[in-house]
Structure I
Amino acid sequence: MHLIKKAPFEYDGTLTEFYENWVESILLDPSVVEEFHRQFCGYYLESADPLFLVRQVTDQERGLIQRIDNNAQLRPTDNAPAWWIHYQLFSGLFQQYASFEEFIRSVPCHMFNIREHENISTAGWHIAHIFDVKNRDVAFHQWDRNELVRRTARNIHPCNYFYIAKCEWQRYGGDPQVIAFFYDKFKARYRTIWEEFLRLVDGRPPLGEYLYSFHFDEKDHPLKAKGHPPVSGVREKPDTDFLGCVAVYSFSRLCFKADVIEPLEMDDRFCIISKVGTFAMTKREFYETFPNVVKSNSYMQGRIYNYMKVPGKALKFRVDR
């Protein structure tokens, strides 16, 4: 049986390096995930009365099977299925169950019920989810079959799990850039079933843009009409014709790219062109105004930090009004 590689207690590097040097060794083999997916979709969900494992909401008790208005049976859980299912698939014990139904009914609903001494949790890893397992809809008696399938798939399907060091899970488990990174990796790794998985969980590409940059069509950009140079890419030499900026790049939101900013001198000026405005500042102004960004692991390790909403302190650097 393969041992699960223990998560590091500390790490200083990029997210890509972390994935390649640490995470890849604990990922489930595509063939194993494909077999899980085939049995879940092609056999289990087609059965007459499947048991739906959903994340616990208000007025539910973990482990207690309930019949709801449409007579479907559900059993609420905490995050125990994620740890347990990873162990079963990673170790190969998954194949020992007589049926997929038996496998599902064996899934623990409480973390305290996990008996395996060696699992992803004891190895120092946290399992987070690409797509949320809950929302604000707690009227579970009225959930229809599609909602039960969606919730169960998000709760137990291994394509929805990603892995980060447990010591930092609260910081990164919901980070949109980290989620987007793993979305992209899993889309490639589990490509044969990825589109079916997305339909199953009613999933859309996440809003985070760790690997993707937004590029304006230059002919349509308002600054182009004023005679400014192309807006995408980084300048090789200082150019005072474009807002006095040494570096210019584009992104859909206000975004700080370490690989562009860090090589600059402190008084060099850089520019971000985005859907929410064009911003220009010196590296010194960036350091003084956004110290939280400079010190963040997203910026230092992931090499990119973007805001979902433009903070008030950034407005003084907006130059397109």
Structure II
Amino acid sequence: MTTRGPGRARSGRARRADGGHRSGFFGAILSLPGIVWLVLFFVVPAYVVLALAFGTIDPIFRSQLPAWNPMHWSFTQFDFVFSHLVGPNGFFGPPVVRTVVYVTIAMALCLVISFPVAYYAARHAGRWRGLVLALVLAPFWISYMMRMLAWVNLLSNDGLVNRVISLNGLLPFQVDWLNGRASTVIGGLVYGYVPYMILPLFAALDRISPSMIEAARDLGAGRVATFRRVILPMSTPGVIAGLVLVGLPMLGDYFTNDLLSNAPQTAMLGNLINLAVSSPGQAGQASALVMLLVIALLIPMLLYVRSTARGQDVRS
């Protein structure tokens, strides 16, 4: 029987400590490009937006003057935005409400469409799973603009959709889909972002052990009860991740509405920001709207991070 002396124990601890220092050093070196990238292309642009949002307007040329020093920040642009959210001059209010309604409906439709697809791919596709996932990922191979332009061709007055519903002109029935219809904008949002919902749902459903489902069925639970008590609770992290992934870009989307409607009655918050950016002297208003949008987006992000951390604590 051999015993390790205190000298060997100290040398072992020293080697572990040295290895820990080395791994920490190499980790910092490996993370350096990512940190530089974030600083150059996220932190710096975000501070530019802040400087514009808290800046002032030149009284002569009516151009936006950024305030780089936080001690000189002004809330003029935010006061203007808040004063035009509600009331007789509240032209910012309807697009904000419209954005929340459109995004909520689109997120619900994405969930309804994605859950069966993800469940089939994860539980029943078998050897066809790769093909199903490839079909889900196929829209990513085409640019978002080209996909929306395809919708424009399909929904035009002489497009395929009107030809089908009118039986190729036999019935005097035609719908002007591209003339400021909310349903068209919501449909475009769903079509453009539904793959972002399918993938996290598939990942969550694929991690559910078949033995859990078999145990529920052995204990007498039917299909509905098994889904409600086993599958749905265990897929909640994927549902939350999918809602966050589709909801965040939808809130700032303006391109879909521009192509499929381009009408004031369907304008969203992203359209207001885009219009303010392209208008002379309104860069401060656009920056203030962007900051308010970022604050609104932080709420679901924090809820997602909290739910993810709670799920990790439960698994550990």
Highest-scoring structure on relative contact order in percent (Cα under 8 Å, 6 or more apart) (candidates I, II) is II
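Which of I, II yields 16, 11, 10 for semi-axes √(5λ) of the Cα gyration tensor in Å, for residues 243-290 alone, as computed?
Details: I: 16, 11, 10; II: 19, 15, 7.
Matching structure: I.
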For structures I, II, which has the highest computed value of Cα Rg over 2.2 N^0.38 Å? II
Rg and Dmax of the Cα atoms in Å, for residues 91-250 alone from the coordinates reads 22.6, 71; which among I, II: I
Consider the structures I, II: one of them gives -21500 for helix-only ellipticity at 222 nm (-39500 (n - 2.57) for each DSSP H run of 4 or more, over all residues; to 500) as calculated from the coordinates. Say which. II
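Give the label, chosen from I, II, of the structure having the highest value of distance in nm of label points 7 Å out along Cα→Cβ at positions 43 and 259.
Looking at the calculated values, the largest one is I.
Taken together, the values in this text are just the output of simple stated rules run on the coordinates, not laboratory data. None of these values were measured; they are calculated from a predicted model. Cβ atoms are built from the backbone, for glycine too; each structure is taken alone.
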